[in-house]
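Derivation of every value follows stated rules applied to the coordinates shown; laboratory data play no part. All values derive from a computational prediction rather than experimental measurement. Cβ atoms are built from the backbone, for glycine too; each structure is taken alone.
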Structure P
């Protein structure tokens, strides 16, 4: 399929080509025709890094009326980074179309600055749930005329504790609006929201497990003693040369300790963990994106919404508690058609966890000695 066959306008296709986006991904092929029908509620299940922004962004843009200044659509995202990224992509998609105004609002920036920006004509708001609820409580934003609410990375929003904020927003927008929901996994909490706020005639698209898990990822593991883990990691990082990646830990304490240990071994490493100030987080992400840092050590929560191109590997220094965290972690590599390695450093007791993940996701781990 081509974007033209999916009904995308010539002007938008021109913008996509400049971004290097030529052929639709599976989720885009499945979603764009359905969402372009107009009034439809939608649940799309697809792995992180499969092109979901264009899957919902292109049909949404075709439904925005540039001659009307009010807010017509709302996109909710779990993190500031993802929100900024979505807004930036929508801006690039519309380079050759009539001007459509998108504003991103999120925590970590002065709310007064965002309120003054929202006084300008704004047709699409991209928001983190907490900040949007703040703006609504101050009556700083009017979402009474919106026709579409999009929840991107819905499962991540719930695992970050945004359930109450999401229900507040969905209640506030009840009525004549469509809900488009995208998620890598559909946990129980999310099913409750779907049952309550999404139409019974919802259209569902699920990119099957083998595609969802991303066949470009090689899943590997090294079996060893916890005492030798740091040496194993150092050996792996050396074998990867100048290639870049993320190392995941389960706890903030381990992330801090590990980043210090790697710095002591002269690795160009940055730390991301939940207690960091937003300005420190932004500084680390800038350095990682401009390649002055080669490695990030991160906890699961701190890595939410990160999208960095061309990451060669992901290391699971500590195995995650939940299978869906493994999916999110490993999905940081092998993006946009590239290949990558997802390697787990495990002791003999954790092999059982690997086997569970294999079974649940339909993947195979190769043991590296």
Structure Q
């Protein structure tokens, strides 16, 4: 804004301005024209009020020197018409008159004149008045430009604020399901809109506390909620660490999956690494819980396959869900897992077989599926895993 003002001042010095002289007396016109042209002004002449009004549209003068006594309409009427046009409401008008009566000056001011010059015109006075009015006009124009800039900046700021509010709202919405890093990547355009329904191969991990129902029946509600907070906090930290997608909380259980909304390398391996880390956390929690008089352990089921993924719900209550046989399989394997167990479906085991020790459980019945599933119990990492 300051730079623009400095540039405007420099332009003013290089281009003193455009002056329209309205006078029907050739001698008066020549005196005014010669003086102004000598000092660098662009000058045009009109000999009556009607032609003066026409010049306003073609020339767009910066200052108008207007004789009072004109053929046809008077200088007062010309001034009134100028002020009635919003385009020229701020055009500086200097009325030039041979009369020096108070009534004439009052009429001129009422018509909208800014200043007066008496004939015969004094050259230094003429230049001083013209330059003074030009400074005032250009100062006003500078203020107008700055006001327009400020209004433009305000509009831009309002748009940015609205954009940021929308960003924060969407961020809060997505953070219910995804890690902060993944959410930021989605909002930055690193992934398609995940809430749109789509099909993707995912690795699903189900967690569930063994012995929770018995514990909940015997313990006080406050103790139950305390245990759940500890469980959710520990498991939630691992979900964020491994950048998994949280599908749901079900009290003492959770469902998370990998490879959506962003594809990742070796999703089965990452799921297994997270599962072992979670079991390590669960062992520590179990030791604390045992001191308080109750026994809880974590069972985990892992499966891999295709599912339809996207937003599920209605306005005001939307969840991010995955639907498909793979989710049912991971859930049923979790149901079969004992405290401390990680049961993996055959496809998951095939991806991590070289990394872990495992026990082949063979075909196991899976509730809700027509055929049994081949399952493996993952026991520990092999030495070369790291």
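Taking Rg/Rh (Cα atoms, Kirkwood Rh), for residues 84-259 alone as the criterion, the highest value among P, Q goes to Q.
Calculating FRET efficiency 1/(1 + (r/R0)^6) of positions 52 and 164 (r between Cβ atoms, R0 = 30 Å, to 0.05) for structures P, Q picks out P as the one with the greatest value.
Consider the structures P, Q: one of them gives 5, 24, 32, 25, 11, 3, 0 for P(r) over Cα pairs in 10 Å bins from 0, in percent as calculated from the coordinates. Say which. Matching structure: P. With mean count of other Cβ atoms within 10 Å over residues 244-251 derived from the coordinates and found to be 20.9, which of P, Q does the value describe? Only structure P yields this read-out.
Hey, distance in nm of label points 7 Å out along Cα→Cβ at positions 68 and 292 derived from one of P, Q reads 4.6; which structure? Label of the source structure: P. As an exercise: helix-only ellipticity at 222 nm (-39500 (n - 2.57) for each DSSP H run of 4 or more, over all residues; to 500), calculated from one structure in P, Q, equals -11500. Which structure is it? Answer by label: P. Computed over structures P, Q, relative contact order in percent (Cα under 8 Å, 6 or more apart) reaches its largest value in P. P, Q: which one has semi-axes √(5λ) of the Cα gyration tensor in Å, for residues 124-195 alone, as calculated, at 55, 9, 7? Matching structure: Q.
Source structure of the calculated read-out (FRET efficiency 1/(1 + (r/R0)^6) of positions 156 and 308 (r between Cβ atoms, R0 = 41 Å, to 0.05), 0.50) within P, Q: Q.
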